[in-house]
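The next part holds the structures, each set out as structure tokens.
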Structure P
Amino acid sequence: KGASIRGCIQRGPSGGPTGFSPFFFLSCQGNSVNDSAYLLGLSDDDPHRIVLRKGMVSSGIPDSEGPGALLASGESFAQSTWLHLRLDVIVNDNGDVVLKVFRNDLYANALGTPPDWQPVSGMAEFIDDHVGINSGSQPLTSGRGGFGCAFKDVTRRAFFDHLELLRQV
């Protein structure tokens, strides 16, 4: 069934502003980086955006309007900005998958204090319907979760902290 992943993510100071995209993933359909999943992360743009994408884990998040992009934030961020993000994948009984993206403002609610999860600007709830109309393919109703980074160049750094993975019961 569904799950929730949350944690802090950053595109760190690197040899260049592009060429990498850190992300969290849920509902990965197998144990290979070539399998499909829902990815929430930071786009390979300068400045970058928060992007929800459905596609191969190995592709990461190419850019905010790339193939498989379902939603992108209205706000962009500078390199070295820590973002506390949450992705909820809720599997309904009818086979639809509801995807919700939230952000906690780390300046107002530092780690160690209760987060105040708010929807990300420009990223309304997305329903991956059971017939595949909204996303162009069948929804991903179960699978693995984790985090990773897709690299296209050398001397690129991404950071993760305070990761949590929960399952839907």
Structure Q
Amino acid sequence: MIDPLPDLPRPEFTLIHVESSPEVPPHIARELLEAGIPGGLIGYEYRPLAEAVFLDGIRGSGLVAIATSGLLGRICVDVATRKLVHIPKAESAAVTHVNRELDLFTRCVAGVIDRFPFYGEDDGDEKFEEVADEIREIIAAVDGTALVHNGFWDGLCEDVAMGDYSNWVD
């Protein structure tokens, strides 16, 4: 049986500068260290790794994992394209688009956190859908490619639309 995940603090946008394992291509390692990555999102949707890790053999030139997503997923930088992608687990070949580039991902995270809290515990389905649409607009305004069907941002918006964040405890 899997133990429940502990409660997380209220989200606050921060930028962190992460080191990379030696296998990470130098141009990616430099960008992660200099530009930084978001220090978190909301809940367990995105949690940065302590060190970026190269995942060889996925998508030809490989991926650089920068964060976890949920229990097993990873948010990665595609080495060849520098796009951000999501994989459902570290050894998976299935990849979905997240953002065109790291800066756009960072801006999407900041925009979503800025909109938080999304709604109150007593709000209903109509409010949940309204807020999900607002978040979709925030994300699309930053990166028109980010809301791919069944992708990272689409999943977050679907969770918001279902009311998954209505019982957030400060």
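Derivation of every value follows stated rules applied to the coordinates shown; laboratory data play no part. What you are looking at is a predicted structure, and each value in this text was computed from that prediction instead of being measured. Cβ atoms are built from the backbone, for glycine too; each structure is taken alone.
For structures P, Q, which has the highest computed value of FRET efficiency 1/(1 + (r/R0)^6) of positions 26 and 130 (r between Cβ atoms, R0 = 41 Å, to 0.05)?
Working: P: 1.00; Q: 0.35.
Greatest value across P, Q: structure P.
Given 0 as the derived value for helix-only ellipticity at 222 nm (-39500 (n - 2.57) for each DSSP H run of 4 or more, over all residues; to 500), which of the supplied structures P, Q does it correspond to?
On the way: P: 0; Q: -9500.
Structure of origin is P.
Here distance in nm of label points 7 Å out along Cα→Cβ at positions 66 and 90 is compared for structures P, Q. The highest value is that of P. Between structures P, Q, the calculation of distance in nm of label points 7 Å out along Cα→Cβ at positions 18 and 138 yields its largest number for P. Consider the structures P, Q: one of them gives 105 for volume of the Cα convex hull per residue in Å³ as calculated from the coordinates. Say which. So the calculation was done on P.
Here the criterion is relative contact order in percent (Cα under 8 Å, 6 or more apart), and among P, Q the highest value is seen for P.
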